[in-house]
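Undergrad: Next up: some structures, all given as structure tokens.
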Structure P
Amino acid sequence: MQIFFHPEQLKHCPQSYYSRGKMRQPQEKPERMHELLKAIEQLSLTVKTAKDFGTKPLLDVHTLGYIDFLKNAYSEWKQLPEDWGDEVLSNVFIRENNREIGVLAKAAKYLADGSAPIGQHTWTSTYWSAQTALSCADALLSQKEQCIIGLTRPAGHHARKDGAGGFCYINNAAVIAQYLRQHFKRIAIIDTDMHHGQGIQEIFYDRSDVLYVSVHGDPTNFYPVVAGFADEYGTGSGYGYNKNFPMPHGSSEETFFKFLDQAVDYVQTYQPDIVIHVMGFDIYVDDPQAKCSVSTAGFAQVAEKIKSIGVPTISLIEGGYCIEKLGENFKSFLKGFGIHPASQHEQNQQQVLVELE
């Protein structure tokens with residue numbers, strides 16, 4: 001197993017989070033990634049640094065105007081004569097008939113909600129999150145690995161073709177699905193985050209070469225609120241290639257796995273060449289975003305079920321906001337892929353090898 005990450009992803013540090021009528025404490029914090037990295041170190045695993053694939057793969061999914069906005073919005077914001085604060089955060093949301101004159105108009109078009117502010121380092125971290133996902137895809141092509149992990153922060157599955165929201169800016173899963181279509185005919189994306197990835201759904205809704213299957217909380221009065229319902233099947237040639245499994249709020253772990261089994265079966269029926277898995281630890285029972293009750297041990301089962309599909313898999317680690325349990329839950333997930341803590345003897349052998357090198 002290979003794991004990819006880039007330290008520039010730690011720089012994004014949101015200060016604002018407007019949700020459900022209130023300003024709330026940001027949940028998508030750099031500390032989340034510190035816990036994942038700590039878990040990897042405790043398992044004596046190696047993290048590979050992501051390579052740079054440029055913006056072209058991003059533009060194969062997102063519009064040029066949107067990428068330009070993400071890249072330059074903060075500098076435009078700070079050049080204004082008034083003090084508008086340290087983050088680009090719109091109080092206006094108008095997508096249609098928007099001439100994009102001025103940074104506030106651009107923000108009105110490209111920021112879908114109040115949970116995706118753009119700070120000084122947001123573009124840098126977002127860019128390297130996408131490069132991390134692309135490094136996973138490249139490794140799958142070159143190494144023929146059965147499982148590759150990408151620590152993709154900021155997350156991506158809510159990002160639309162031309163819109164940020166839900167803590168997401170670049171749609172990492174969609175970017176690598178499109179990138180891998182140059183080499184594979186049939187790609188499946190299975191999403192087990194607590195929230196529906198409406199950005200992925202939007203991007204591939206009319207296509208049959210990329211299947212999107214999601215298990216998530218019922219979107220009625222729950223993010224993303226406008227998509228993720230069971231009757232959304234795709235359109236045109238993509239009809240039937242979008243499958244949603246919305247769970248009732250308060251679902252038990254047993255209920256979650258009932259839906260996941262159905263989702264895995266649907267993916268297996270499609271017979272994909274590869275699987276891209278969007279992993280969200282916000283399904284954990286004590287997560288502040290959770291509407292179901294998956295236990296720490298349950299994350300090993302999640303990995304086992306994804307692995308049972310039987311094709312090369314890239315797992316992108318995205319959601320999860322119970323920071324004190326994130327490392328433990330991640331280790332359980334890795335256990336399901338066959339990664340166990342090294343014994344003291346094995347750790348000593350690894351240390352000797354390092355010293356010899």
Structure Q
Amino acid sequence: MHALTNIPIPSILEIRSGIRHQLDSILHKHGFHHALFLFDAFTYDAYAESFQKSKHVTINVQKMEPGQTIQDLIAFAFTLDSYDVVVAMGGGQIIDYGKYIAFSRKLPFISMPTSASNDGFASSNCSLIVNQKKATVPAQVPFGIIADLEVIQQAPSHFLLAGVGDLMSNITALYDWEFEERHGKGHVNAFAAMLSKKAVNSFIRTPMTDLQNPIFIKELVSSLTMGGVATVISGNSAPISGSEHLISHALDKQLSKPYMHGIQVGLATYIMANVQNHRALRMKKVFERTGFFHYVKEEKIQKSSLAEAILFAPSVKPSRYTYLHDQTFQQKALSFLESDHTLQDVLV
């Protein structure tokens with residue numbers, strides 16, 4: 001008899017305006033008494049003082065410096081006093097720091113993102129410096145996600161565009177995953193695939209004329225969260241990461257100063273949707289309506305860099321078998337890069 005699958009999912013999910021002001025009561029409700037609260041430089045200056053006035057929970061604040069290595073984080077984790085929860089507020093880097101520190105000490109972690117530029121605030125992995133190189137390392141699913149829409153609204157619009165790019169990659173990633181299974185190279189978890197697909201489909205139906213609209217931001221954050229949970233179900237990143245992410249990883253290795261992860265991924269997603277001949281028109285409409293293509297044009301991304309990344313992408317993860325691992329489709333991607341009118345307009 002086969003047992004049912006057990007997966008961890010966040011126990012706290014709060015996505016609404018002003019929710020940060022209720023952190024003390026939320027922690028108290030879930031039985032926490034002594035919290036370590038991590039900030040980056042910006043969030044420390046902007047928000048740290050307001051969280052020290054808690055009524056029910058002792059909150060110790062800590063500003064984390066950028067550039068921490070995995071060894072730094074482990075060393076820091078084991079100098080800590082006895083806490084029963086770790087909270088981190090900020091961008092992707094500070095969220096990853098908090099996630100790994102909590103993982104090292106086997107403590108619950110609460111994620112408080114200040115932007116919606118990718119799904120890292122909800123995932124079970126983090127990106128850290130290991131042996132002087134960025135690497136993806138395992139951590140744990142956050143015990144809680146508290147996203148204050150008032151805070152996220154204040155982030156520059158290109159952070160939201162990056163989140164759109166990262167979320168839309170679910171479409172091409174799922175098609176890659178099915179491609180792998182058809183070629184006997186992988187196995188699609190139906191429930192993880194369904195959740196990833198529902199996440200992006202729900203977002204696509206959202207009005208996209210105003211990126212600062214709380215409804216738009218809430219739908220983006222909710223959908224990115226569902227994508228993160230899908231990776232927990234599958235045990236890997238396949239539900240939300242395929243050939244488009246390999247192109248982005250290749251750009252990270254090639255460029256001295258890579259662009260935002262979600263921007264790179266979104267651009268690669270547009271290419272791969274056309275290579276796969278799957279929902280490409282829908283992809284184009286989303287990127288036009290949100291202003292994604294307009295921002296890409298401002299970034300002056302080189303077409304030659306993308307061509308090199310497409311060629312290098314399969315070697316980033318040779319264990320995968322995406323469309324780019326097939327030379328026929330890889331050449332199709334290179335041809336599309338040279339022929340598509342939209343790409344000719346937005347790339348240099």
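No lab work stands behind these numbers, since they all come straight from the coordinates. Note that the coordinates shown come from a computational prediction; the quantities given were computed from them, not determined experimentally. Cβ atoms are built from the backbone, for glycine too; each structure is taken alone.
Undergrad: Given a value of -16000 for helix-only ellipticity at 222 nm (-39500 (n - 2.57) for each DSSP H run of 4 or more, over all residues; to 500), point me to the structure among P, Q it was derived from.
TA: Q
Undergrad: Given a value of 1.4 for distance in nm of label points 7 Å out along Cα→Cβ at positions 161 and 177, point me to the structure among P, Q it was derived from.
TA: Values: P: 1.4; Q: 2.8.
Computed on structure P.
Undergrad: With FRET efficiency 1/(1 + (r/R0)^6) of positions 81 and 137 (r between Cβ atoms, R0 = 25 Å, to 0.05) derived from the coordinates and found to be 0.50, which of P, Q does the value describe?
TA: Attributed to the structure labelled Q.
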